[in-house]
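In the part that follows, the structures are each spelled out as structure tokens.
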Structure I
Amino acid sequence: MFPIDHTINILFSNNVDNPVTTGAFYAASWLFDPVPFTILLILSVFVVYKRLGKKESVMFAAAPILAFVLAWVLKISFDVARPVHPLIYAFGPSFPSGHAAVSTAYFLSILHFNRWTHNKWRRTVHYVFCIVCPLFVGISRLYFGVHWLSDVLVGYVVGAIAVYISIHYVIKIIVNEYDIIIY
């Protein structure tokens, strides 16, 4: 933990009084809880499969799943305590933020598949949306006092690494090593 972690935690804990903000942050945080996110991921993978095919749907699904696994491996390895007096219950160790990792992987994967959009306005809106959403999720975890700033920042990095691995290696491993035919 760093001194900035405590400062940010105190800053957020002193400013929790707006029901609209609390509701918005709760919705963002809840969406990346395991059950709602699993449903979102299944629906999203189905859409990617229908639009782009099997290979892309496997890559899309692999990134958030890998982010989740990497985050939990790090959580178990480091076993960092969560901040005291959170506003919501959070399970397990604090470091890194699984919500930040999974949301980053999910939205960066969307950006990866959105790169073929030719309409500049639409592409710009997608880029802004896909950058703001993980930031919003990370801030929600700070707002509720269940993570330190360093947890959220490392969660973002874990999510980005998961997307990189998914895009560059997952298909090669699945297709080449196990001779799975993806049409």
Structure II
Amino acid sequence: MIESATGRPYADVLADQVLRPAGLSATSLPGGADLPAPYVHGYDVSEQPPGDVSRSVAAGWAWASGGVVSTPADLARFIGEDVRGAFTDARTRHEQLRFRPGSSEPPGPGENSAGLGLFRYETRCGTVYGHTGNTTGYTQFAAATRDGRRTVTVSVNAQITPARAPELFEQLRDVVELATCAALAQHR
């Protein structure tokens, strides 16, 4: 869609409009099979002992559908910029913040609702905006306060979802909410 709208390769638009302006120097969009080294290894926790699945899927497989590889520090910078509206115009920003019933996958902390590319998480400590994601061997949570000044990221090197690991997912959701509460406490 981006290539059709701009007439430019997706990777170039991503670099020009997101990565460079936000200073995301440890973030990339792999196009081939290999993860950029060094990388955090991902594990399948459904088997014992857990198996390393880091290379079981080509890094470039997800590409524009979640294939960006980043560090927790760059992810925190990105989500803060995204939530404060650094990458959108006013009209798009308005639509981005029109929330409806819906949840990210896996569900984030608290009560979830869906906007355009962002989710709102209403927790016992307050509200943050962000996104979750998962793929074989990895689960991510990133959120920020509305002004983007406080961020929280939780990176897990296993795919922990309600369907794949229900007993671990509730524990992970508790950890994510604790991290969110810590970020919001610093915001006050």
Structure III
Amino acid sequence: MNPITVQEVSPPNIYKSKRDEETKKIIALKKKRRVATRTFSFLFENRDTVLNQINEMVFIENVQDQEEIKRLVRVYNDQVPARGELSVSMFIEFEDQQQMVREIPRLAGIEKSVYITFDGNEIKAKPEEGRSTEVLESTLQYLKFNFSKEDLSKFANAKNVYIETRKGDYSETVKLQADLLEDLKRELVA
């Protein structure tokens, strides 16, 4: 996928007039691109989801400075998947704050134990550096799954694809729905 350009970012006053419509579209898109286990949800990012994040940030913070917008575009472009790559935002979700406070320390390093599996193959996630420490875990992790040519060939024919975590009590698996899987197969080679 091509990186997002500064010209694609809407100024706050323009975005305001189309925000409701954009929000409806992005909610529908994210619903299709999100899968969840008991504790985690995984959003498969694409240009549209990332551009929406940038537009929302620029709007909410009323960013007018072009240098700041350029910086945001640079930072967020890291989430746009490249050819042969899937980019995933992993959310750690607990029903209540007390449970989160209690469980978060047990999840330190979870981002290093996430896999996509298909037909006896697996690809380990490469987490963004610096989002967690030994004692504190961010509830949002950015992951990349890099596919070799051989992986791409096998993935193109896969019917059952899962994303899973492998960490003690938090070993959880979810199957990717067929329509999402077909989108990802196309996007990996685009």
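Please treat every number below as a calculation from the coordinates, not as lab data. Keep in mind that this is a model prediction, so the values were computed, not measured.
Hey, relative contact order in percent (Cα under 8 Å, 6 or more apart) derived from one of I, II, III reads 23; which structure?
III
I have -12500 for helix-only ellipticity at 222 nm (-39500 (n - 2.57) for each DSSP H run of 4 or more, over all residues; to 500), calculated from one of the structures I, II, III. Which structure is it?
Comparing all candidates, it corresponds to III.
Given a value of 73 for percent of Cα pairs over 13 Å apart, for residues 38-93 alone, calculated from one of I, II, III, which structure does it belong to?
II
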